[in-house]
Structure I
Amino acid sequence: MLKAAVKVNIGKHDVFRADEYANNDWDFITFTDMIESEYRKWSGDKKSHVVEVQDYFFPQKNLSNKKKSSYLGISSLNVLSDICGIEYDLSVWLSGDACLIGNLDDFVNQSHKGEVSAPIHTDCKNAIDDVSKIISYKKDSEANLVHTLNYMRDNGFTYTNGYHETFGLIKSRTKYALELEEIWASEYLLLPTVRDQVVLPFARQIAEEKNPYSIFHGYDKKLMSGVFK
């Protein structure tokens, strides 16, 4: 099985922290806007496969760094296939500063019970809850978020399929996972918000209407303990 742990660092937005545990049967891939030599000098990362981000990776021009970063994480299976020519069987999307202190295989075996698995949000039951927090922390504008929620509501979103974080998102190469990536990326780029996880449940609802027997699994965030820090 080909397995990829994917990080994105565009605009030097995260400080690299070296892993403390060797997961030797995984490929570690970092998408960055720096050339490889500059990235390695800046970060000290000697392990990851570095993919230099190019404009043609994206279906739209003039995207912000945040939009580019989220697009690559959202679309990791499709992008790695289309850009790198490798069809990974499994990918895990990690934050740019994630430090691994445990066994990724053990983590996946415990957490990944479907085609796509994501940590259940500990504080928010739905996107509306999260939008209130995002506004209070000034992570996005109220206008962007209200527009996003209104668009999702007007297009049939019911807010009843749970709410999940995207750090630690696990995807197997299945028809549903690949279509979810495509729908999520398309809707995310269409909408003004920069917060990808707000759009995830909406994309899920659309993808699951097309794939009624698909399995999206929400796992307890506590399972990350001992694997990430």
Structure II
Amino acid sequence: MMGLMTRKNQAGVTLLEVVVAIFVITVGLISALALIISSITGARTSKYQLAAGNLARQAIEVVRVQRDSNWLEIESGSLDPGLWDQNLSGNGMIYTGIINFQDDPALADYMKWTIFYDSTYNFTDNPVQLKTYFVDHGSWRVYNQYTQANPPGLTESGFRLAMSTKPICILNGVESMVENGFSCETTVPAKTKIGIQIKATVKWIESGIERSYEQEEKIYNWK
């Protein structure tokens, strides 16, 4: 009788051990799976943020290169010194734009970046022109924007880019900025434009959620 009870107790303990072991293994597998998913998500997020950062930096550098090109023309005598900010705002009072790289070797402005300005090139209106596309040229890839909607033969990158070049003004040694629809000269009292605030914003959809990345920089009318 005693031997029968001992065998039953051993069987019960063995079953409990199995249940505990299964629980421990399950918890371990769930934790490992959660860690793997978290790592994959983190890697994907880092990849998106890196690409967004590069797009924003590209826009800022295009503005800087345009400013430097204006300086070179001024030094050569082909441009009036007062036009150091040429092509860095739409009609002088429209500051939002997109950037386009001319990659058609048949055209005269081949390999040139151009900034196109329009008051609707912003995330409030959110036009399709904010979309960026990539074009592979063998060993190099160009991320580009176009004034026409959905240009054929190109691959959407999934990113949208909007940039602004708002003027930095000065009056009595105090710097300030003006918003769309105004310029330094049209403020009351009138101010002097001494620089440009460049802001590039990149947006994309990740796991059904809109993400955003922004870079900002100031450049001035001096080297």
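Just so you know, all these numbers are worked out from the coordinates, no wet-lab data involved. From a predicted model like this one, the values you see are computed outputs, not experimental measurements. Cβ atoms are built from the backbone, for glycine too; each structure is taken alone.
Brief remarks on what is shown
- Read-out mean count of other Cβ atoms within 10 Å over residues 64-71, computed value 19.9, structure in I, II: I
- Identity of the structure behind 18.0 (criterion: Kirkwood radius over Cα pairs in Å, for residues 24-151 alone, calculated), options I, II: II
- Which of I, II yields 16 [relative contact order in percent (Cα under 8 Å, 6 or more apart), calculated]: II
- When semi-axes √(5λ) of the Cα gyration tensor in Å is computed for each of I, II, the one that comes out at 26, 21, 18 is I.
- For mean count of other Cβ atoms within 10 Å over residues 16-23 computed as 14.1, the structure of I, II it came from: I
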